[in-house]
Structure P
């Protein structure tokens, strides 16, 4: 296998080459020992890389945690703002 750990990279490179040269076209491909049609090969080339998938996974996992932290910090933030307003009001009165 010539693609190492990322089987999508060669497909992406060939797709980009075909797009820039305009003289090359994708007729098909082979993935996991199976023949692919031209549409399947292009779809394979459009898959996100491993690094992109890991980034998406981290985002999906972190999003609910960020929301939870906002909910947890909300009452404390509200209390701090209320105390600040009371303090400012007392300073204006004095």
Structure Q
């Protein structure tokens, strides 16, 4: 969160109304185009993120970030128009508007 705010972003935590199952997103912010941009943080290399996928599919999110123990990569989430950008944890400073 410190890194995101240092990059002039205003991150928020997001959790769906229903209390059942996974669904929270670690950070979410709005870019200058008015689009919602989620940021999922995973401490290791296991990057399963059911909540992130759910939000992308339900809200038609155009781009998302996932910070983890993995290297840089990106891919389109199957069945959506969303590009997920994966970054190592130390590279959070690369997330900008």
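Bear in mind that the values in this text are calculations on the coordinates, not laboratory data. Predicted, not measured: the structure shown is a model, and the values here were computed from it. Cβ atoms are built from the backbone, for glycine too; each structure is taken alone.
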Response to the item:
From the coordinates of one of P, Q, P(r) over Cα pairs in 5 Å bins from 0, in percent came out at 3, 11, 12, 12, 9, 7, 6, 6, 6, 5, 5, 5, 5, 4, 3, 2, 0; that one is structure P
Worksheet entry | Which entry (P, Q) yields the derived value 5.0 for distance in nm of label points 7 Å out along Cα→Cβ at positions 28 and 68 | P
Discussion item. Comparing relative contact order in percent (Cα under 8 Å, 6 or more apart) across P, Q, which structure shows the greatest value?
Written reply: Q
Worksheet item: For distance in nm of label points 7 Å out along Cα→Cβ at positions 12 and 76, which of the structures P, Q scores highest?
Response: P
Discussion item. Quick check: -24500 is what I get for helix-only ellipticity at 222 nm (-39500 (n - 2.57) for each DSSP H run of 4 or more, over all residues; to 500), calculated from one of P, Q. Which structure matches?
Written reply: P
